[in-house]
Structure 1
């Protein structure tokens, strides 16, 4: 009869395997949650920009000028004031959005690029006669409840929808 106390090699290896498996599953869950959080921030930023654009339209009866303008660019579109998207709103009569948020680039695949130099961005374009606009942006994940897809999506005065802007 053996009186030795302790764990056998098999028990130690089994426990190590269980701990490793739980760790891998935790890392996957955390990375998925981070990816979804980045998309939530991107969508929140697009909605904030849309609200400011509607306020601008109400005040000016047109949307700001711009073609493939990377929103949040420090030289071209840091803020939205009475003169449209500009690098500095310090002299503007009215400021609709003091800090225009750019896209959170981490995790993106580079599907929506604009600006000079080109980079991942919320890409704004004024529509015909200044009566509409499009903002193309990229998401890491699909948001099926909102009809958004992984990849490029489109925001217009009518809302946000999956796919490229037409």
Structure 2
């Protein structure tokens, strides 16, 4: 296991928007002893209700979403994408379903826990969150018709996203 150090949020030196859009993040959660993760390029970091938060968007068909619905905690794990193993990990997290197989074991990654929050130990930066809101997105909540046309085609019309807002409990880096 790696050693992670506390990382104050006001010292964040990289752009989380660019990091999410260009490299993605692994969203990790656990319920009933089952840990699962999915990769995502959707989300953000912000402030609401007097709290520092992370926003994560998961499609309704993802197994990770099912587990997150049952869980109080999740983590956002960021990786060094210059490492080809991490590029492969993110592809596997995106393409395979944890419902059908243990994709984390297949990728040979270790799962750590801190503050009861699971995370992928191979990450180099983790944000540990407590879920404080879950907001389903529907055809009626998306106001821009171009978004529906571009991102929710016939194939995805029954697979909208749910936005999870997690209060940032801790940030760790190695």
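The numbers here are math on the coordinates, done by the rules we state, and not lab data. Nothing here was measured: the structure is a model prediction, and the numbers come from that model. Cβ atoms are built from the backbone, for glycine too; each structure is taken alone.
Worth pointing out:
- Test item: helix-only ellipticity at 222 nm (-39500 (n - 2.57) for each DSSP H run of 4 or more, over all residues; to 500) calculated as -5500, pick one of 1, 2: 2
- Source structure of the calculated read-out (mean count of other Cβ atoms within 10 Å over residues 30-37, 17.4) within 1, 2: 2.
- For 93, 33, 28 (Cα extents along the principal axes in Å, calculated) the corresponding structure among 1, 2: 1
- Entry that produces 10.1, 26 once Rg and Dmax of the Cα atoms in Å, for residues 46-93 alone is calculated, selected from 1, 2: 1
- Between structures 1, 2, the greatest calculated value of relative contact order in percent (Cα under 8 Å, 6 or more apart) is seen in 2.
- If distance in nm of label points 7 Å out along Cα→Cβ at positions 110 and 150 is computed and equals 1.9, the structure in 1, 2: 1
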